[in-house]
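Peer 1: Dropping the structures in below, format is structure tokens.
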Structure I
Amino acid sequence: MNRYSRISVFVFLLASNVLALTPTDPFLDRLKGEWTAHGTAFGVTAKVETKWESVLNGEFFRLSLSYTTKNKDGVEQTFAGHGYYQAKREGVYEGYWFDTQGNQYPIKAKLEGDSLTALWGIPGKIEGKSVYSLTDSDKLFGVNDSLKQKDGSWRDFSRFELKRK
């Protein structure tokens, strides 16, 4: 075997081992890809775009999200954020959220059927809930975000039904 053949075999074996070690998650794998829709965010009509992808050698799934709205003067405004989810055990996830308003929140999420409920925020300051649901043979992706009120109830601040791009 010549030198180049040995190097090719070594690279193939190394790549095979790395791919074999990359964790997968059945539910989050179904979310992979780009999704888009029009709906309501922060009380106004908005366009939302999301992308779910495996990052950092498969250790995390990243949700990249952006809302585009228009203010009262018709000027477009964009809110964007990234959520990083890591499977801790089957159906249980933890992670962190970062956004363009400078917010950073821990995330604790649980899968029930085809819906992932993510609780995020800082107790006593701000607490939120995002419910992600796959329907119609994974062709539709529902997102419902809400904030916890002082009385313990939840108030929606965005709702979308996204389709794959």
Structure II
Amino acid sequence: MFKDVEVRNKIIEPLELQKNALEIISGIDSLGYRLIRIKIHSYSPDTIQFMIERNDLKNITIADCAKVNKQLFNLLDKNSFLQKYTIEVSSPGIDRPLIEYKDFVRFIGRKIKIELNLKIKDEKNYIGIISKCYDENIQLIEDKTNKNLIFNLTEIKYANLVDEKFCK
């Protein structure tokens, strides 16, 4: 299902749910949605967020979230880990996380923010426009220097879209 464990860990952050990964992803996919990420909220530690998008890439509606929530409840009802959490199903929003390589390819030409696993040239955070993707590498035209930087997907800890309307 996953190309590697690192991608699975970025998509499904709670370790307790990783054993159910195939069941969760298949259940959501069967309804016409793609799982982007599962994460325990830092601001609400009793809430697990299931971030989804439609396979046809149309906007997520409240009805979509309710449909997936019902499917998740049926899939995970017997999971004792989840009994202490509230499940939240949401759209990716304007600051959508980029997790899989195909996410970066899809958003070539868009501004993103990247946090690396390790510092490169004393920097760990970069903002720029994705100019090219190849062989699991992401080429970024960095905002500060206007230089082309290349990062391998394995070097990226977190990445998300940046809505330019809100960063001026």
Structure III
Amino acid sequence: MKLGLFAAAAAVAAAASLSAAGLTITSTAFQNNGEIPAKYTCDGAGMNPALQFSGIPARTKSLALVVQDPDVPKNLKADGLFDHWVLWGLASTSKGIAEGEGKGGVNETGSSGYFGPCPPDREHRYFFRLYALDTTLTGKYSSVKDLEKAMQGHIIEQAELIGRYKRP
């Protein structure tokens, strides 16, 4: 009997540690805070890196992804931000986005899909933010600010992956 209780307690503890891991976003192309390879930038093919999602909370209805550069020179853009990809309506069962499959959503150039890093002056940071939402967003959003307004009060959890890039 004691052995059975111990096994049950161990199973509960293991399940708790798995759920405590939380939402994560990773890439096989670069480590967190690592250098983004040129093939994913304006100096290469400009395709999106493969992204993997895990730890999605059970009550998630959809996912949203934002890729943003906060290091734009203020003389080029007053807020210092550039939206490289604003994507919403991803299935809650999504395990990620394959390399080069960065379709949908919008970017700051006005076109759809992923827009690779292309810093004009020095090394920049690129924040890949994944959001687990308790709703499915159906609107059309043209910027991170628009998407953030729609997500307000619906974010269950968020995860972040940071990449860096400096042009050769």
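No lab work stands behind these numbers, since they all come straight from the coordinates. What you see is a predicted model; the values in this text were computed from it and never measured. Cβ atoms are built from the backbone, for glycine too; each structure is taken alone.
Peer 1: Thinking of I, II, III, which structure, once mean count of other Cβ atoms within 10 Å over residues 62-69 is computed, gives back 22.9?
Peer 2: Comparing all candidates, it corresponds to III.
Peer 1: Sticking with this one: Which of I, II, III yields 14.1, 44 for Rg and Dmax of the Cα atoms in Å, for residues 38-125 alone, as computed?
Peer 2: Source structure for this number: III.
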